[in-house]
Structure 1
Amino acid sequence: MQKITTFLWFNNEAEEAAKYYVSIFKNSKIISKNYYTVETPSKQPVGSVMTVDFILDGEEFTALNGGPFVKFNESVSLVVQCKGQKEIDYYWNKLTKGGDKKAQQCGWLKDKYGLSWQIVPQNIGELIRDKKSTMALLGMKKIIIKILQDAV
């Protein structure tokens, strides 16, 4: 068991979101679900899903149906380090489906649940070590590795 688990607060889409994320990432699965046994301030019905524990590519997460009180924002994001452009394209296309395409820059996106992700090459630090490549990155939404390489 990992010591620190990412905990994600949803209004009432925890199970749907967990299934969605598990369908995108390899080495992923839903581990367990817990259900509300009493009515809470979130007004979730008794018997409905409270939390979903799941694994994404070996990392543990918990999704909570906590009601509309808390919304995701860009101050926290999940970073996916990709081996190459094909992998960047795959995750970008999957996670932007139904998401907020206007809120993206430098490999950042918001998925259809409002969760922020950064889809970046594993060697992003090496690729933006100079001013030209950093400026190229700032002009991108989805990262195109070739453009960063050519900027140097």
Structure 2
Amino acid sequence: MVKVLFLDVDGVLTDGTITYDVYGREVKHFNVKDGYGIVRAINTGVDVVVVSGRFSSQVEKRCRELGVKKVYQGISDKLSFAERYLDEHSLTFESAAAMGDDLPDLPLLKKVRISGAPKDAVPQVKFIVDFVARVPGGKGAVREFIDFLLKETENEK
């Protein structure tokens, strides 16, 4: 049973585009369907953990709106981070899932029980994951993966 879900941001929760407004502020676009999926996961007892290699106040804001309390940014080694996180929460990789889209996500994706990627993930990621969404990152891929996870969890009961 999946108890924790690690989610990447750029290319997973967003389409990976980095846009700046005329004042130099970063603009990110999040998908409402992904948001609903995240809320469903939280409400069913899945610990949603957002882990990004970059820093963005918009990620913090969106996660607060969704009730995601665990947001970690500036994390370059996601596998080491996940090992520490799971240890601190008395969990194992057998109870973890993750979704990522690019090479830095590979070590974590290889270690979790169930891994997923958006349709537009790099080939090396799509080759090793358990689930590839029908849509690209930022377009509902997280929602598809969460629906898949929740269905798998129901089937295990």
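Structure above, values below:
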read-out	value
Value 2.0, calculated as distance in nm of label points 7 Å out along Cα→Cβ at positions 2 and 82, assigned to which of 1, 2	1
Highest-scoring label, criterion being relative contact order in percent (Cα under 8 Å, 6 or more apart), among 1, 2	2
Computed -7500 for helix-only ellipticity at 222 nm (-39500 (n - 2.57) for each DSSP H run of 4 or more, over all residues; to 500) - originating structure among 1, 2	1
Structure (1, 2) behind the derived value 0.00 of FRET efficiency 1/(1 + (r/R0)^6) of positions 42 and 130 (r between Cβ atoms, R0 = 25 Å, to 0.05)	1
At a computed 1.1 (distance in nm of label points 7 Å out along Cα→Cβ at positions 58 and 122), which of 1, 2	1
Test item: Kirkwood radius over Cα pairs in Å, for residues 26-113 alone calculated as 13.8, pick one of 1, 2	2
Identity of the structure behind 18.0 (criterion: mean count of other Cβ atoms within 10 Å over residues 18-25, calculated), options 1, 2	1
Distance in nm of label points 7 Å out along Cα→Cβ at positions 106 and 138 - structure with the largest value, from 1, 2	2
Distance in nm of label points 7 Å out along Cα→Cβ at positions 34 and 66 - structure with the largest value, from 1, 2	1
log10 I(q)/I(0) by the Debye sum over Cα atoms at q = 0.15, 0.19 Å⁻¹ derived as -0.71, -1.18 - corresponding label from 1, 2	2
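Rule-based calculations on the coordinates, nothing more; no lab input. Here the structure is a predicted model, which is why all the values come from computation and not from measurement. Cβ atoms are built from the backbone, for glycine too; each structure is taken alone.
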